[in-house]
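Alright, structures below, take your time with them.
Every read-out reported here was derived from the displayed coordinates using simple, explicitly stated rules and does not represent laboratory data. Quick caveat, the model's predicted, so the values are computed rather than measured. Cβ atoms are built from the backbone, for glycine too; each structure is taken alone.
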Structure P
Amino acid sequence: MPAHVSERVHALFAGEWEPPALRDATTVVLLRDHDALETFLMRRVSTMAFAAGMYVFPGGRIDDADLASSFEWTGEPVDAERMTAADDLARGLIVCAVRELFEETGVLLAVDKHGRIPKEDERWEDDRAAVHASSDALALVLARRGLALDPGLLPLWTHWVTPEIESRRYDVRFFVATVPTGQRVRDVSGEADDVRWERPGDAMAAYADGRLPMLPPTAATILDLTHFSDASSVLATAASRDVRPLMPRARLDDSGDIAWEIIDVRDGSVIRPLDSEPAGSEVHGAGSP
């Protein structure tokens, strides 16, 4: 464990460390069937302020524009309770997931009045660039294309919260989705220096031997995926999963040593103890001292 992490745990219990406020964020576990189930991963550039050098799913922090009411919706209502969020925030999280995915990969998850997902056309990249330049542009792009947001395209998979001892903290909902026919996944985010499709089992093997550094929630999500053979079975399971807001929490045991456990943030109940301490800091990522 990095020295500053240990010091911060002791400072937290001494009342000398105030956990930073949480920022709501989303990430999308993008899936495809390519001989076998694969998921899309991006390695964050070394200059990033959070999780530098780590492999992550596409995603990012919610913007004010994501919370606007100028979006058309279709399909089943957003399940705010399952997201542990107020109604407005829950809708904003879906918008955030759609926006970030479009910005970072060129995949646009929305439907026309017939329930069809659009295919790429000659204005596709211009629209993506406009949304990348300003979050406000997503509502305009969708309206011009006659598209509505359908929560069914992005079922919730899991929910993780950054530990209290980190200097930046996020409340992240993980959604799963598949690549629509007629759309391509591209490396257009500017925040990654490597992108790849990985079979879950191969990704976990690479993670275990240090070739694919990941945040614990990313690794835990990919480990879940090793139990599935195709994307449709993942999506079918997502709708009925028990999703709780999970957070790794440090505590001091009777001997004063640091122990770690996973808790349910809603009530602080312990889900399970962790057998080992975190390998590093989420903020400092692969470069943790």
Structure Q
Amino acid sequence: MSAQIIDGKAIAIEVRKQWKRRADQLKEQGILPGLAVIIVGDNPASRVYVQNKIKACHEVGLYSELHDLPGDISEEMLLAKIEDLNQNPSLHGILVQLPLPDHINVNKVLETISAKKDVDGFHLYNLGGLIAGNTVFPPCTPYGVQCLLEYSNIPIEGQNAVIVGRSNIVGKPMALMLLQKNATVSICTSKTRDLKQFTSLADILVVATGKVNLITADMVKPGAAVIDVGINRLESGKLVGDVDFEGVREVAGHITPVPGGVGPMTITMLIANTIMSAEQTIHPQ
């Protein structure tokens, strides 16, 4: 029997309805949640992502503003722009779309964003807070994965969870978040020896490496929940993940498609974090 498809688009719609109600409650108190999005240069994929984020903000009733900066802007000027946005009380979230041009230090940019407005969850304070269990804003992609699991009634507590990929954006925070939910967590990379030895034990398998078809059907435990975070574009133009979808869906119990799985939830949790930031202006943590 084929796996149940985890429809990220449908779940995102339901989750956004809940957060829209919270945004509406803020508006009744005179607070309009606001998000500033900075894009540097002319990366076509980045422009698509940014437009999708701004569109989602409008759909939920958030204020958003786009700061479209030239690719040759100096690092000093970009940091000054972020500092200005940090001081703007009408903005509750600041997002800098990655990647940035090579001459700009990404870490310096992310650390300049106020931790209280870091709705992407990339600031060292927020990443470090995951270890202590009190992060202000969880990184959006792993936050979205956790939400997908919960909405799909997939148990986390006591389950074997294997994360393939060790990035600061997905792999490491994902492992910490599942650990907080009392899963038994292993982190692998694309270089792990005998990767199948680990993945075949996973009740929950999260894959985020950017390698097409890294995970095949023989590497998956029957009935497992397989969450594919990878986004890869083939020469044909087709978008695929890191998992051999057609093969693995015949073994897994649940599986996310690419596109239409994790992606919509990443944007949804960005909205959630922005609204949470606005709420904290009333009830500071």
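Quick notes on this structure:
- Structures P, Q were compared on FRET efficiency 1/(1 + (r/R0)^6) of positions 236 and 276 (r between Cβ atoms, R0 = 30 Å, to 0.05), and the highest value belongs to P.
- Origin of the derived value 23 (relative contact order in percent (Cα under 8 Å, 6 or more apart); candidates P, Q): Q
- Source structure of the calculated read-out (P(r) over Cα pairs in 10 Å bins from 0, in percent, for residues 60-227 alone, 9, 35, 37, 17, 2) within P, Q: P.
- For Rg and Dmax of the Cα atoms in Å computed as 19.1, 65, the structure of P, Q it came from: P
- Each of the structures P, Q was assessed by FRET efficiency 1/(1 + (r/R0)^6) of positions 132 and 252 (r between Cβ atoms, R0 = 41 Å, to 0.05); the largest value belongs to Q.
- Test item: helix-only ellipticity at 222 nm (-39500 (n - 2.57) for each DSSP H run of 4 or more, over all residues; to 500) calculated as -12500, pick one of P, Q: Q
- Here distance in nm of label points 7 Å out along Cα→Cβ at positions 4 and 180 was derived from just one of the structures P, Q, and that gives 4.2; the source is P.
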